[in-house]
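Every number here is computed from the coordinates shown, using simple stated rules; none is lab data. The structure displayed is predicted, hence computed values, not measured ones. Cβ atoms are built from the backbone, for glycine too; each structure is taken alone.
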Structure I
Amino acid sequence: MKFIETLKNVWKIEELRNRILLTLGLLLVYRFGAQVVLPGIDAGQLSGFAGSFEDGGLGGLLNAFTGGAFANASVFALGIMPYISASIVVQLMQIAVPYLQKLQKEGESGRKKINQITRWLTIGICLVQAPSYLAGLPLMGVPAEAFLLGQDFMFFFSSTIILVTGCVFAMWLGEKITDKGIGNGISILIMVGIIANLPQAFAQEFASRVLQSNGGLIMILIELVIWFVIILASVMLVMAVRKIPVQYARRTASGDYEKNIFGARQFIPLKLNASGVMPIIFAQAIMFVPSLIGRASFMKDSSAGQWLQVNFSDIFGVWYNIVFALLIIIFTYFYTAITVPTNKMADDLKRSGGFIPGIKPGTDTAELLDRIMSQITLPGSVFLAIIAIFPAFAVKLFGIQQGWALFYGGTSLLIMVGVAIDTMQQINSYLLNRHYDGLMKSGKNRKQVA
């Protein structure tokens, strides 16, 4: 009843209601587009191609992030990932390119220019990925009969234009959700694509356990309990912070008498996982390289090439996950170092008259913050690596279907948890501003203070 009353309170706020409806409408458009097959391809011939992604693997991972559009040869087959790749590249370039550093300091106008650069880079990445995707369709199992008009120049040209347009349109949908809807639009599009595969993956696991008498309902229940525990652990990883106490210098107020006014005691929240899912994305990009080297013409017939193909083509394999976990730990330190500016934090604190008790403002404060970040990044990176490789444990130890195991950790789960928390916090702020209790509270009207 409390939950229903909270939903009623959400619906009462006209602005929030309109934003939610707009978000749902744009997400419906995105999911509809994921089912529209490229012109010139027979959708009836793609069943075997789509079935090849159901058992996980690298292709299954790519298909999961596009909500099945990759396996459907859809107009949204590239999904929103080119934009994510462009955003990462631009973010890394801001460290080394003075022009981008200057734009970063210009506030809103600089941010708009950086966004424009990211959009153009997205188009450039799409122009590379789209022909590669089209050329790889026969190699990935699409029969020649599926190409109704053949694979001539006109097919490649028109399909490339459509794929690039589809990615740009998906990017536009994400930005509209961010501006006019609720939550971060790009992240929500990725989350919706991931969730779209959840019912089918669970149905396959249910059929494997119950219909084939492979553990029965009790195993399904155990798996759901384990999944719930992993979700709680992911929430803890996303929300965990180390609070550094900050004291602001006291000032004297004059009047009929003088009195000392002490600044409020506040905190600097340093996140346990300040890098988010970026280390996993970086590590997954690197993990494509060993199998590609193993398939290269100069390596594929050698014993080393065969070993690389066997051990790094299986995302649930032992060697794959050992190297994957180590790369995540390394990239967590790297990405945290470039995204958490401890020197700038110390300078801003000094200019505002704040200090950490017992620590001199300036260099000593920066060194302390840097040391604390290094200390909390180690457990955060290890915890992140464990969650990232847990799908492999789910497959090897519990015999879970590979499609369902992808939801037991890794980027998929962390994105779902992070986006859900961010969206709930935005809805919660609307409720609190309109004098309602928060989303996770009872939902009763608050008394306005005169």
Structure II
Amino acid sequence: MSKSIKKTLLTGVIWSSIEKIFVKGSTFIIGIILARLLSPSDYGLMGMLSIFISLSTIFIESGFAKALIQKQERTELDFSTTFLFNLGSSFIIYGIFYVIAPWIAIFYDSPQLSPLLRVLSLNIVIGSLNIVQRAKLMIAMNFKTLAKINFLGTIIGGIIGIYMAYHNYNVWALVGQNISSTGSMAILFFYYTKWKPSFHFSSQSFNSLFRFGSKLLITGTVATIFNNITTIAIGKLYKSNELGFYTRASQFTEMIAWTINDVLGNVTFPVLSELQKQPERMIDIYKKSLFYSSLVTFPIMILLAVLAKPLVTILLTEKWLPCVPLIQILCFARMLTPLSAINMNLLNAIGRPDLFMKVDLSKIPFELIILIITIPMGVKAIVIGNLISTIICFFINTYYPQKIFGYGGIQQLKDSFKIFIALIFMSATSYISTLVFENPIAKLIIGGIVGIIIYLISCSIFKIINFRVIFNYIKN
């Protein structure tokens, strides 16, 4: 790997990490405050609308943004065409959501969902305004500016959400948080990038971007709808507070898994896209991304599973304790999430969104069968089914990397074998240390410190990490 690529990757990882630490950290703190002010039922109502929140996110981070990043020679006409298409499409989608909102409320037998959805769906229109600016910053590897925008937007949304929750706006506080965060980010993107659309639309540019981006947008939309079937089923068949517990457990685990994935994914995707004609260097970065993702993700998720009860007791209070077993099960499922995402990201980087779509759609039958079997058994059974389907999907996600580059799921897990050994020592000692104390704060602090120390020592003994090289690298 050349020095310029190393420097670009290192700088990108550092700023992307800073962004995720501050953004996710502030999101986590804001979420804790809101969870203490609001009830599980409030989160249950938002959970019923989670599919629409997810669709908003998919559209905001649409396939056309990745198409711009992946394209080697971009023009101003490409950017303007993307902006106009996304803006026009967002109005159409918002109109659809506005019309079907009363039917959604009838489906869940919850009248207040209709106005909630109509307001929350404004996120799609607002978010479409900053897709191009976000893509331009990622193309330029300007993660420093991205960090500023995302952090400020998160803080503004959090302050408004907390204010509304404190003044008893209940579930509307969560809506206010979402809308104000997206809106402030849209303004900040225009301010920092100084980019203005030329309002010129090119059918030739659209067709070029559409061939790549449409596959990702369609795949993301279908996958999002399907992934939220679990939430829809729980919201329809069980009480809203049970959906609230499930939603909160998912948020805990997904925040960690996707933070790590975002740090590596946002940095490696533009770099891998630039190295399409240098397969050996591309594979080297790809393998390193998988290794370091495992090195960081696995111990964090295991520690979260071990310390879930004292953590929930301290942060969310005892009213949220029913979500503890759900968190523990989901931790094992989310260990594989960043690895799966990196494998799928590789297909986009080499310009094969068709394979990305093929893989994503092929997973649906397996997930659907498991969901149908577990739905009547209760929320805990549904979560266990999620773990099983995640493992199956990991090996499906690694099929084409195995076929194209000769590096599949079995080999990826084999390369992490020493990490698994270190995790056994870490989890055992962390759990045993928590048995000594009754106080949840002591359990959390001592269990966390012991687990981290044992993990680092194990990594050194098994030569998983060369700390001397890392210290010298940081020093230089």
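Tabulated data for the structure shown
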| quantity | calculated |
| --- | --- |
| Structure from which -27500 was derived, helix-only ellipticity at 222 nm (-39500 (n - 2.57) for each DSSP H run of 4 or more, over all residues; to 500), options I, II | II |
| At a computed 20.8 (mean count of other Cβ atoms within 10 Å over residues 320-327), which of I, II | II |
| Structure (I, II) behind the derived value 3.2 of distance in nm of label points 7 Å out along Cα→Cβ at positions 128 and 416 | I |
| Answer label among I, II for the case where mean count of other Cβ atoms within 10 Å over residues 184-191, calculated from the coordinates, equals 18.4 | II |
| Answer label among I, II for the case where FRET efficiency 1/(1 + (r/R0)^6) of positions 136 and 200 (r between Cβ atoms, R0 = 25 Å, to 0.05), calculated from the coordinates, equals 0.60 | I |
| Structure from which 22, 60, 18, 0 was derived, P(r) over Cα pairs in 20 Å bins from 0, in percent, options I, II | II |
